[in-house]
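Following are the structures in question.
Please treat every number below as a calculation from the coordinates, not as lab data. Fair warning: this is a prediction, and the values are worked out from it, not measured in the lab. Cβ atoms are built from the backbone, for glycine too; each structure is taken alone.
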Structure 1
């Protein structure tokens with residue numbers, strides 16, 4: 001939906017310059033959100049990687065809600081206090097999709 005805004009040109013923006021902005025239409029409280037960079041998708045199913053130990057993450061399927069373009073609401077699949085990976089998510093996704101055995105692993 002095209003919107004027109006009028007504002008004082010305090011930062012010397014050239015006329016006709018396009019910008020990306022977000023308009024808050026409603027605000028939800030007490031919801032879990034994650035940065036969009038934390039979300040991976042596998043065949044249309046959203047997932048995040050939850051920290052389990054110091055260097056161990058577990059793939060967790062999630063149900064997505066609304067987004068503001070930077071953060072997305074998680075309706076189902078996470079709990080308050082869960083720590084999720086927000087960088088190297090693509091690498092975690094590839095590693096979780098392969099049958100590769102992690103380095104330094106052996107049976108006792």
Structure 2
């Protein structure tokens with residue numbers, strides 16, 4: 001299960017606004033590659049929507065069947081805000097509805113921009 005935990009108003013290149021929803025998965029424990037320390041993590045992703053802002057506020061807390069899954073991407077640097085550790089990642093996270101076999105979120109996101 002994933003939970004809608006927040007929303008943000010974003011702006012398209014043409015200047016019009018749209019809403020993205022933040023989805024959060026369950027609690028996981030991950031181990032740092034450099035220090036070996038364990039830390040708690042919740043996978044999150046953002047998905048575009050056609051909701052207006054009042055509706056986006058109403059759906060916060062809604063649970064949906066599915067998972068937040070890891071998706072390969074071009075390499076990029078990420079700095080952990082808690083530890084200051086900078087690492088190079090080559091993945092992002094995307095919503096996968098229960099029963100789906102492929103993640104198509106990157107293509108869908110391009111269509112909305």
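To which of 1, 2 does the computed value 4.1 (distance in nm of label points 7 Å out along Cα→Cβ at positions 4 and 44) belong? Source structure for this number: 1. For the read-out semi-axes √(5λ) of the Cα gyration tensor in Å, a value of 26, 17, 15 was computed from one structure; give its label from 1, 2. This figure was derived from 2.
Could you figure out which one of 1, 2 the value 11.1 for mean count of other Cβ atoms within 10 Å over residues 36-43 was computed from?
Details: 1: 14.5; 2: 11.1.
Matching structure: 2.
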